1. Assign the value 4.6, calculated as distance in nm of label points 7 Å out along Cα→Cβ at positions 184 and 208, to the correct structure from P, Q, R.
2. Quick one: Kirkwood radius over Cα pairs in Å, for residues 104-199 alone came out at 15.2 when computed from one of P, Q, R, so which one is it?
3. Comparing volume of the Cα convex hull per residue in Å³ across P, Q, R, which structure shows the greatest value?
4. If Rg/Rh (Cα atoms, Kirkwood Rh), for residues 32-71 alone is computed to be 1.02, which of P, Q, R is the source?
5. Hey, distance in nm of label points 7 Å out along Cα→Cβ at positions 56 and 128 derived from one of P, Q, R reads 4.1; which structure?
6. For the read-out helix-only ellipticity at 222 nm (-39500 (n - 2.57) for each DSSP H run of 4 or more, over all residues; to 500), a value of -23000 was computed from one structure; give its label from P, Q, R.
Structure P
Amino acid sequence: MLETANLLERRTTTDVVFDTLHEDIVSLKLLPGIKLSEAEVARSFGVSRQPVRDAFNRLANLDLLLIRPQKATEVRGFSMERIAHARFVRLAVELEVIRRACTVWDDRRAEILERNLDQQQQAIETGQSETFHARDQEFHKLICELGGCSMTIQTIEECKQKVDRLCMLGLGREREAATLLEDHRKLARALGSGSAEEATAIARQHLHRLDDIISEIQRMHSEYFE
């Protein structure tokens, strides 16, 4: 009880409801199509309906909930159009980040990125898939920060989250870790050489590796698509 009280002191009630539902949706604990009731969610959290309504609206703005007047709110299904848009935006932003990073890259930046690559390698060797995915995400974040484009991180992560939820549907990506790491190493070398053309070509190939996976998920789980 004390732990919950301390949590509520640091975050608003809406934040608590939002964070919990967000995690349940992106982890697919709540699958697309599942209906949610404001009253029931409020009762389960022991709060009024207003913070739940606010949390629902925030989730809807992220395309995670579908709110329709006079109808039940439900976890939103996947849309190939929205997924394609998110991937397009991420690709466009990340390619420009890499171009700019090539103009400022130096030994200090290369050393920081190399430490991350070593951590990725260690995670693969020890079978720690969650750690690898965290270091994978950190790799792209570091390029933004070291390249002087730290404000783009939020845009990239928002786009990535929309695709990550889809990829949770059952196709494990552990078998791809070594391939992804090799892409990362090639990109790091291209950054070190200052070749924007080579670096962006590698990044483009890297981000397009999901094409076949997304198509297969849509074929296997069509019931979760709009």
Structure Q
Amino acid sequence: MADKETAVTIKRNFTRTAQKFVKQFMNLPIGNVCDAQGRVGALDYRIKPVSEMSRFYGTALTVDSGPRDNLAAWAALEIAKPGDIILITTGGHLASSVAGDLYVGMAKNAGVAAIVTDGAVRDLAGINDVGIPVFARGICANSPWKNGPGRVGLPIVIGGVDVNAGDIVVGDQDGVVIVARRTAAAVADGLKAVLAKEKKMEANVKAGMTVPGWLKEAYKAKGVRYLD
């Protein structure tokens, strides 16, 4: 068992991305967000919605709980603010859950908009009754311990992506993407061009387009060889 004095380390005061930027990611497909920041930022494809609800956006409240323990996850509820997304890294541990419906319910009461973990959760029926998105790598009925050590509000790596508390988190049926707080303004600005291009392509598809207009230019620049 971890020393009681060091079981959990909590950074209570961290800077969350300004809401004027966060709100620009509302209801956007995560693919568009990835495109706006160099085609990267999505978490490991195995982290998927396990709840009926999947679309969310907000700011990251980071948790490193370690394997088969969720003391730090519970501690995060003390400092959670409305609009936070709780991201819990377990190191990919799947032999026990890190959260269940009671945890999700209390998180919702605190204003948390979604929960994301690279571990497992349980109590799916109850989670769906609570009604906020929950993303995980799997389902496991085994319970975790509450011993620590763990960390809250400090940098983590989840799903192969570095995340700092306060970064933007966006999710939908395709998964989860992270936008670093330091690049939020630039990515939000880049989204304008991405969305305009997407809208034009969608119109072309509806009009019957079968081959994208840029393909010939790509051939010209990069070469093509037909084998008849």
Structure R
Amino acid sequence: MTNYNLIDKTPETIRIMFNTISEKYDFMNNIMSFGTHYYVKLKSVQNLNIKANDNIIDLCCGTGDLARIIKNLYPTTNVTGIDFSENMIKIAKNKTAKGKIQYFQGDVTNLPHPDNTFDIVTMGFGLRNIQNAEKAVEEVYRILKPQGYFLHIDFGQNNMQSKIFEKITLFLAKIFTENYFSYDYLIKSKQNFPPPESLIKDFESKGFKFVKRKDYISGIISAQILQK
């Protein structure tokens, strides 16, 4: 698979960073994307073939946006969220009605679930922050049921619109946060992340079958759907 590790992504570094920015994470996502990130997540979930009572897990769930969107659209599904940052998990729990979604802190490169557990696995804006991304993708494949779907969402093409987004993000981080260094890292991780066409080849090298790709916001964000 592609080497994603051109910057420091040691697990403890990443955990501390996301713990540090967790309090303003949702606020910054909203202003950086002008609110469009929620639309992208919603449309991406709607492109999945979700059925009643499906067992679904959202990896690198952050504050729980994707997990909540899934549960709100498909109330009979069983939804789990996992994230490496305990602070993110705490916020996700606080933003979700008790008992609707099961959240826990964990390592997506070493999941506790048996093989062939989930009908659908989702991951939004997480893979580029994992030191051993190859192992994470292998875990996604392992825990998916045969014919199950994997939805991956992250930044897409490094085009002019994307470069403008980067400058806006760093400008806003200086104004609204005390953690500019964290957003500088996030931009660098974006710049070093493979484009969607390379990601799809990486996923296929692990056994996945490509189903669909959808780009949003002039290609700044890309969603890919794969099947086991």
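1. Going label by label, the one that fits is Q.
2. R
3. Q
4. Here the read-out was taken from Q.
5. Checking each candidate, the match is P.
6. P
Read the figures in this text as sums done on the coordinates, not as results from a lab. In this text the structure is predicted, and so the values were computed from the model without any measurement. Cβ atoms are built from the backbone, for glycine too; each structure is taken alone.
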